[in-house]
Structures are given as structure tokens and as C-alpha cells.
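Take a look at the structures listed below.
Just so it is clear, none of the values below were taken in a lab; they were calculated from the coordinates. Please read all numbers here as calculations on a predicted model, not as lab measurements. Cβ atoms are built from the backbone, for glycine too; each structure is taken alone.
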Structure I
Amino acid sequence: METKKLLLINLLLWLPFISLAKVTIPGTEYSLTTTNAREDSITENRIVTVTDSKGVATFDDLYLAPESYYWGNEEQTNSVFYSGSYSFSNTLIAQYYSWSGFAYSNRTATTFVNILTDQFNSAVGHGVNNSANYAVAYTIGDSTKVTVMHSTEGDTVSGFYITNNAWVVYTSENGTGTGSEPNVPFHRGDWYKVIATADNGNTAEFYLADYRSRDANYHYTLESWQWFDLRSLGQVKYITFSADGTRPGPYGSTIPAYFCMDDFGGERNILTATTESIEEYDTITINLNLLLDSLGASTDNAIYQITDAPDEEFASATINGNILQLIGNYRGNTSLVVKQTIKGESIFVEIPIIVTFTNHVDNEMQKNQIKVTPNPVNELITINAGGDISIYSIDGNLVEKIDNYQSNQHIDVSKLYSGLYVLKLNNRGTIYIHKFVKK
């Protein structure tokens with residue numbers, strides 16, 4: 001008894017220094033063990049939470065023996081664990097082999113044979129960029145929640161890498177074992193997705209399997225790490241995750257409600273293309289298939305979208321199919337990021353843009369010579385010069401074209417949506433550019 005008291009006193013002397021120490025892994029559980037000469041020891045655990053220190057949840061800051069997993073605190077039904085500057089909820093009833101929320105694993109098998117262990121296998125067999133650890137989420141029961149720990153006011157979350165659990169892949173190939181198609185693989189019409197819901201009510205979703213298209217070339221079950229962008233959620237204090245899919249049963253989808261996560265709060269891998277140059281108020285088009293091909297990427301059945309628009313002070317951009325259209329708004333530098341997706345696998349490409357001074361006519365001169373009135377406008381505008389007129393929306397789409405316009409005639413713009421427009425007037429080979437606002 002006396003030995004235990006001495007060990008406890010020694011431990012208490014050290015505990016303040018745990019809280020005062022410089023901690024590089026916010027929200028991590030630290031253990032301090034004190035041992036005497038007779039090898040009697042006592043251990044105390046403490047959670048050290050550090051605010052104002054944002055960190056990526058890589059899960060590699062959590063210890064695991066090789067080929068193992070952590071599925072919760074067997075002495076506490078509801079608990080959390082920490083990685084980076086985020087906490088992850090967990091519910092475990094070990095005696096019934098029941099858990100939900102988040103676990104973490106470093107298992108390298110990608111097969112599903114034994115439910116007790118293989119539910120902790122990912123479709124990839126490792127974390128992002130060949131790291132060891134990754135999180136496993138099971139979105140049944142109590143909330144599957146990630147909480148921001150580095151700021152009491154919350155923060156924006158960039159996103160994370162996501163992939164399928166091995167059980168979901170097995171189900172896509174062999175059926176769910178229940179329902180009206182118990183042993184039928186996924187086919188046209190099937191889908192499985194993860195939904196992220198922020199405390200502010202905003203949501204985002206990601207399809208881990210998608211067979212909705214009429215064209216089988218677009219069908220997939222994901223088996224690689226892909227970026228799930230969460231920036232649209234805005235400032236959040238916490239995010240809860242749920243899953244949904246086809247193959248209905250009495251209590252919803254019979255697809256196992258699992259997914260795997262890594263690098264929560266991290267950054268996307270982004271390729272950089274060559275710089276595009278465009279003159280003010282000019283329009284250029286870029287074949288994205290050719291651009292991605294030059295970067296060594298496949299382009300078969302590719303779908304493109306703009307994820308990070310350029311600064312509209314300098315340029316505007318739209319995509320139609322595989323054609324990117326850029327319009328120069330004002331001289332300066334900006335960039336955009338394009339996402340190419342093929343069967344759920346995405347590549348992000350940043351395209352730098354330089355908008356140069358137009359050689360057509362001096363801006364101040366044109367303001368003195370050419371007038372567009374009224375501006376802003378509700379219905380009709382007039383121009384005090386004639387020529388061929390093209391009107392573009394700010395995203396570069398041609399919305400009106402008039403050949404042989406006569407000076408001071410009315411132009412009806414009442415059907416245009418409210419916003420900023422660019423008017424280009426070709427007067428005997430001299431180009432004049434004006435912007436006007438439709439109320």
C-alpha cells in the first residue's frame with residue numbers, strides 16, 4: 001500500500017508537466033507511467049487538447065500493432081479518439097461485438113471473409129499515399145461525428161480522402177445476401193453514397209458506387225482513395241456522417257453502411273497545367289481532353305467541372321462537355337481548378353491565367369467615345385455607335401448577337417437574368433468593350 005502511495009505521489013508531481021508541455025498533436029491521449037526500483041508501476045492517462053493549432057487527421061498519430069485495428073474503448077460505451085485537431089465519436093458494446101461511429105485500422109487485406117475482422121478492411125489496403133493507418137466508419141446507431149477541436153467557434157473543413165470498405169465492395173460483386181436480389185451483383189439503377197451533414201444544416205454527398213447511368217461505361221464501385229470536398233459546408237463545429245443506397249430492406253438500404261477515411265482536413269493533390277494567356281474582353285476555348293492527355297491522364301468517358309472558379313474581376317469560365325471557355329474581364333493574374341472524373345476517380349488540375357491589356361482600343365478612349373445607356377438597365381439599352389454587337393454573360397456565354405446595329409436603336413435586354421454583362425461592339429474593325437448591369 002505504501003509503495004502505491006509513493007508511486008502515486010511521484011505521478012502527481014509529473015502530471016502538471018504533461019499539460020504544460022509543447023504538444024504537437026492536439027487532442028491526443030498521453031500516458032505517464034512511473035516505476036520504482038522493484039518495478040512496481042502506476043499509469044495515468046490524460047487527454048491534452050490544444051486550441052488554435054489546426055492539424056490534419058492522418059490517423060498515423062495513433063498507435064496500432066501491425067495488421068490490427070482499434071474499435072473503441074472496451075471499458076466505456078461512448079467515447080472519442082483524437083487525430084490531428086479533430087475528435088471522432090465511437091460507440092462500443094464489446095460483449096455483443098457491436099460498435100458504430102469511427103474506428104481506425106492498418107489492415108492491408110482488401111478481402112471480406114470474416115465479418116469480425118474484415119469489417120475493418122478498406123478497398124485499398126493502406127492509407128492515402130501508402131500511409132499505414134486509416135479510419136473506418138460504420139454509420140449505424142449513435143451519430144458518426146467528427147468535431148473541430150482547434151477552435152470553439154468552428155472552422156471550415158477542406159475535405160478528406162474517402163474510399164469503400166471491403167464489405168461494400170464484396171456486396172457490389174455478390175449481392176447483400178438479403179432482400180429481393182440477395183445474391184445479385186450491383187447493376188443499372190444501384191447506388192451507394194455517404195452524406196456529410198454539418199451542425200449548420202448544410203450537406204454534401206459522395207457516391208462510392210454509382211450504376212444509375214444508362215451507359216454502363218459510367219458504372220463503378222470505388223476502390224481507390226478519392227477527395228471528398230467539404231468546403232461547401234461552410235464554418236462548422238462538427239460534421240455527422242450517414243450512408244444511403246439502393247437494395248432496400250425493412251429498415252432502409254441493406255448495403256453495409258461503412259466507408260473509410262484518411263487525411264481529414266488535409267489538402268487535395270492538384271496538378272498544374274501551363275499558363276493560359278488571354279486579352280481583356282477576349283474569349284478563348286481549351287480542349288480539356290487534350291490538356292489532360294498532355295498531363296498523362298486518361299480521358300475516356302471523362303466528366304469535367306470547375307471546382308475553384310477564377311477571380312471574376314480578372315476572368316470568367318464555363319465548361320460545356322470537354323470544352324473550357326475563358327473570357328478575360330480585366331488585366332491581371334488568376335487561376336481556376338478543373339476536376340476530371342472517370343468512374344468516380346478524380347484528377348484536379350490548376351490552370352493559371354494571365355489576362356493581358358487589350359490591343360483593340362484604350363479603355364479611357366472608348367469610355368469617352370462609346371456610351372451604353374442606361375446603365376444599370378431594366379429593359380432597353382441604346383449605344384451611340386453602330387456595328388456588329390455581341391453580348392456575353394459574365395461566365396462567357398453569348399446571350400445576344402445583333403449584326404448591323406444602327407446607332408441609338410433600342411436593344412431589348414428585359415429577358416436577361418439580373419447580373420453583369422459584357423457588350424462587344426465591332427465598328428468597322430475597331431473593337432469597343434463595355435460592361436453593363438441588368439437589374
Structure II
Amino acid sequence: MFRHFLHIAAAAWIAMLIGSHSAAQEVGPKVAFVFSNRTTKAVKPETVVARIDEAFGVKPTLLDRKSQADVETLRTYDMVVSDAELVGPSAFEALGTFVTGGGYLVATGWFGRWLDVDGDGALDPKVDKLAPNASRRLTGCDIRNDGLAVLKMRVLTRNPVFRDFHVNEWIPYPVQVGSSCSLAIGDEALALAEARYQPAGAGRPGFTYSYLAPRLSARYDCHVAARKLGQGVVLRVGESLFRIEPKGMFEAFWRNVLEPETFRGLIAALDTPDERSPTYEHKSLLPNPDFEEVCPTKTDKASGGNRVKGTFLMPAGWYFNSWRYDHYARIEKCANAFGDHVLLQSADDPAAAGAGANWVLFHDLVNLRPGRTYRLTVLAKAEGITRGGAGVQVRRRNGEWVRFDLAFPAGSFEWRTFEKNFTVPMDAAGDKAFRRGVLARVGFVGPGKLYADHFVLEEIEN
């Protein structure tokens with residue numbers, strides 16, 4: 001596979017990239033586009049093909065969605081770009097065979113969201129099923145949430161997909177049309193870029209979230225990832241590229257994706273991946289450490305163990321749960337050295353005795369590495385709690401959770417900084433002993449009231 005790419009003369013490719021249309025038509029890669037039903041309702045596939053041809057001198061072939069299940073058809077192309085939302089089991093298998101044999105799959109937008117159980121090509125949620133497992137086996141990712149807009153994006157590591165982009169610098173995202181999907185990334189994929197997602201309407205005056213939306217829709221997640229599969233590569237892109245004109249940032253992105261050097265460069269990058277985790281304010285490995293990214297939330301009924309109703313603030317990315325008794329949980333305005341907002345949870349009723357609750361955040365762009373030492377820091381204040389604490393958890397490959405906790409004293413105390421250093425244990429499986437991601441939490445057992453701020457997880461130089 002990729003025989004067209006490997007035999008292209010450098011001079012011919014340079015001519016193509018500066019717009020030599022005739023040269024590109026003779027030697028360019030063989031590219032196929034597969035459109036979802038959802039996308040064809042928004043744009044004309046022929047228009048997208050014409051734009052790509054005009055901008056880069058590469059004229060893709062339009063394939064119907066059923067062709068994704070035909071291995072022989074797929075093998076006649078060097079690259080397949082698909083945002084097919086509904087993918088059948090045979091298509092997942094055929095695309096996997098195509099990539100394993102040396103193919104280049106660019107899975108974009110809603111790709112693989114649903115499994116076409118009955119094979120009729122029409123999405124029916126009563127029959128068809130969500131396909132996170134099949135999608136992750138092929139692409140290394142699955143969709144956490146869709147219909148989102150990207151507020152900002154940053155490239156996480158030097159890689160050919162983002163050639164000439166700055167690394168570890170946030171850049172404003174040029175479109176806010178709700179055509180993005182946030183990606184839950186698996187252990188076999190390498191995150192190339194992350195994004196801060198939000199609902200498409202979040203910037204409008206008066207917008208409010210439903211209760212559970214902040215944890216799913218207002219969060220930092222993987223935006224672009226790649227994985228090696230056999231002799232080929234899958235590039236997973238959260239944006240629905242077919243809906244975006246190839247201009248500005250997307251012109252550079254499309255150009256890099258279509259270059260043959262990108263395929264070879266991705267193979268090299270995936271053979272020697274940069275596994276460092278991205279950092280946020282205070283060098284924290286977890287986003288929104290000071291809870292300054294808040295979401296106006298509205299609900300008319302208690303939900304998720306939270307008795308708060310009406311309009312209130314919730315922290316981006318975090319969610320709340322309780323057991324045995326409902327608590328009151330929200331963001332409270334309280335100015336301190338780290339901003340104007342703190343977490344609050346309370347259960348003042350004596351009936352809450354022995355009832356517990358936690359604020360929780362799961363972030364899967366973190367890799368806590370065996371043998372490395374980390375520090376967890378939390379600022380907290382309490383009123384009459386039975387006990388409380390904070391911590392992080394990582395999961396071994398065998399499914400067992402490893403916890404690193406720090407405890408708060410019982411009773412009441414003023415604002416105080418709590419810290420704990422811990423070393424991730426070594427394991428016979430080496431660096432791949434632990435799964436990607438960290439579960440962070442802070443909470444208490446009631447009755448009482450707990451405030452928390454400045455939740456920072458950082459790596460200590462070893």
C-alpha cells in the first residue's frame with residue numbers, strides 16, 4: 001500500500017504544492033472521500049471535492065458508504081477520508097484490513113459513532129447501537145460527545161500533521177459551528193492536539209447548561225490523534241473536515257494531511273511516541289485547577305445527588321455525585337489568591353450523618369508514569385465535617401485502581417493548603433503497566449460543609 005506515495009519524485013510534489021495542477025493530476029495520491037448522511041445534508045460532496053482539487057491539486061474519488069466494506073475497492077486507494085457516522089461490522093473489519101496492509105485512514109467528525117446492526121445504511125437508534133468499542137479498536141478513539149464547538153486548540157507534540165504549527169501554544173479556533181466531536185482517547189493512540197470544547201451556543205447571551213452538560217460539553221479533550229495499525233496509520237480528527245473550507249488553519253492542515261511525507265512521518269512518530277502529558281495553569285496535569293472556568297447551569301429539579309435548583313455555576317469538566325443523602329453542590333464566588341471561584345458542597349441536615357459526596361474529574365490526556373514522583377496540592381476549608389479528603393486514581397492494565405489520597409481533618413478549619421507527594425509504583429509490564437487517564441476527586445462525609453480550590457497535580461523533577 002502507499003505505492004503511489006513512495007514513488008513520487010520530490011520535484012513533482014513541490015510543483016503540486018505550489019499549485020502546478022497538471023503535475024499533481026499525474027502523480028498525486030489516490031484519495032477517496034466517504035460522506036455521512038448528516039454531512040451531505042449540510043454540504044454537497046462535489047463542492048468539497050472541487051475545493052480540495054482547486055486548493056491542492058488532488059481530486060478525490062467519491063465513494064458510497066457501502067464501499068467501505070469492500071477491501072478490494074479500498075486497496076485501490078492510498079488514503080480514505082471518511083466521516084461516515086453509521087458503519088457496519090464488515091466495514092469496520094474491511095477498513096482495519098486496509099490500514100493494516102499499509103493504508104492511510106483519516107476518520108473525521110462523526111466517524112464510527114453508530115454500528116449499522118441491520119445493514120440497511122439508515123440510522124435507526126432503536127435498532128442500531130453506539131459503537132465505542134468498534135471505533136476504538138480501529139481508530140484508537142471513540143466519541144465522548146458530538147455537536148460541539150471548539151473554543152481553542154493546541155498542538156501537543158511535534159508531528160507532521162501539524163507541520164509549521166507552534167507546539168504547546170493555545171490558538172483561537174476559527175469556526176464555531178457545532179461540527180466538532182470530543183474524543184475519548186485509548187491507550188494505543190497518540191494525542192496530537194487537544195481542544196477546549198463547548199456547546200455551539202455557549203457564547204450567546206443568556207445561554208445556560210443543563211445540569212450534566214458541563215462534564216460532557218465544557219471540557220478539555222483530545223481533538224486529533226493517530227495510531228499505527230499494522231503497516232498503516234489511522235488519523236482521527238474530531239472536527240468534521242468536510243464542513244470546513246480549506247482556508248487559513250485548515251488549509252495548512254489539509255495540505256499536511258495530503259502530503260506523502262505525513263504518512264511516513266506519522267509512522268516514525270508512532271514508533272517513538274512522545275508520551276509527556278500536557279500541563280495547564282500552575283503546571284498542573286489536570287485542567288481548570290482553580291475552577292475559574294465556570295458554566296452557568298439551570299435545572300428545575302434535583303439531579304445527580306445534588307439538591308441545588310434554579311440557576312447556579314458549575315465547574316467546567318467536573319461533576320458531582322453523592323451517596324445515602326443528597327448534598328448541595330455548586331461553584332461559590334470567593335476571591336482569593338487563585339481567582340474568584342471555589343468549589344462548595346454541603347449537607348447541613350443531621351440526617352446526612354455518614355453520607356458522602358465527591359466532586360470528580362476524569363482526564364484521559366494524562367499519563368502517570370511508573371517510577372515518577374508527583375505532588376497533589378489542594379486548598380480547602382471545612383465546617384463540621386466528619387472526615388474529608390482528596391486524591392487521584394490510576395488504573396492498571398488488569399483493571400485494578402491504584403489510589404493516592406490525602407486526608408482532611410475532621411471538624412472545622414480555615415483555608416489551609418494540603419499536599420502529598422507520591423510515586424507511581426513500578427510494574428512488571430513496564431511503562432504500559434497503567435492505562436491512560438487520571439480520576440481526580442475531592443469530597444467529604446457529612447454532615448457539614450466543604451470548600452475547595454487550587455486542585456493541582458504536578459510532576460516533580462526526578
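Could you figure out which one of I, II the value 3.5 for distance in nm of label points 7 Å out along Cα→Cβ at positions 166 and 342 was computed from? Label of the source structure: II. In this comparison of I, II, the computed figure 1.9 for distance in nm of label points 7 Å out along Cα→Cβ at positions 286 and 390 is attributed to I.
So distance in nm of label points 7 Å out along Cα→Cβ at positions 134 and 406, computed for just one structure, reads 4.6; which one of I, II is that? Walk me through the numbers before you get to the answer.
Values: I: 7.0; II: 4.6.
Computing distance in nm of label points 7 Å out along Cα→Cβ at positions 134 and 406 on every structure in I, II gives 4.6 only for II.
Computing Cα Rg over 2.2 N^0.38 Å gives 1.30 for which of I, II?
I
Looking across I, II, the calculation of helix-only ellipticity at 222 nm (-39500 (n - 2.57) for each DSSP H run of 4 or more, over all residues; to 500) that yields -5000 traces back to II.
To which of I, II does the computed value 3.2 (distance in nm of label points 7 Å out along Cα→Cβ at positions 54 and 86) belong?
Working: I: 1.3; II: 3.2.
The value was obtained from structure II.
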